[in-house]
Structure 1
């Protein structure tokens, strides 16, 4: 849950200035902590680790600092296969090359079946 209004740098990724991203991340985290979490009774938040995105690392760091002990932040490690990060970009590249063996290694069996079926039927 990231807001384009309070944290536009998140959606700019590579073009984002780190200092600006940190300020925006703090604002987004404070808004979540003070306005969203109490209303919804949220005491724990899960986020994904993103080793390829400095902006996401900034966001996760600012969430942890802002939440303190009020909200438990759990960072889920990024899936790695043979030391490489599994990402949607990597899956799309394998699909574009019709490298179905790689696609099959990177996604759940059900997802692979759906992708393969759609590619066969031109959807």
Structure 2
């Protein structure tokens, strides 16, 4: 079972039902609690030694500081899917402000990742 964002109450209810089915002997391959607990974008925080530096925030000052530190970052909404609203912002990009404002509309948080250098 995989739920495309936005994560909603119907998804939570489905995992509760799957837990009951598992208790009754039904083979459930992916633990329902794990489906709830392991958000696909945030779960990488448990493996920070394997990922680029990442920041989750809705604070524009923190975002700007992160961008100034790394100069080439990826911005993506936590509740997005299918590659929608993902932006790469490089050093000197004049659009950082409007991108941040658009993606944090309605108080939504963003996932910010430093762009990894190309491997050779």
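Throughout, read-outs are computed from the coordinates displayed, never taken from laboratory work. Predicted model, so just to flag it, every value in this text is computed and none were measured. Cβ atoms are built from the backbone, for glycine too; each structure is taken alone.
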Among the shown structures 1, 2, from which was the value 9.9 of mean count of other Cβ atoms within 10 Å over residues 43-50 calculated? 2
At a computed 48, 32, 30 (Cα extents along the principal axes in Å), which of 1, 2: 1
Candidates 1, 2; helix-only ellipticity at 222 nm (-39500 (n - 2.57) for each DSSP H run of 4 or more, over all residues; to 500) computed = -10000; producing structure is 2
At a computed 0.65 (FRET efficiency 1/(1 + (r/R0)^6) of positions 19 and 75 (r between Cβ atoms, R0 = 25 Å, to 0.05)), which of 1, 2: 1
Given a value of 28 for relative contact order in percent (Cα under 8 Å, 6 or more apart), calculated from one of 1, 2, which structure does it belong to? 2
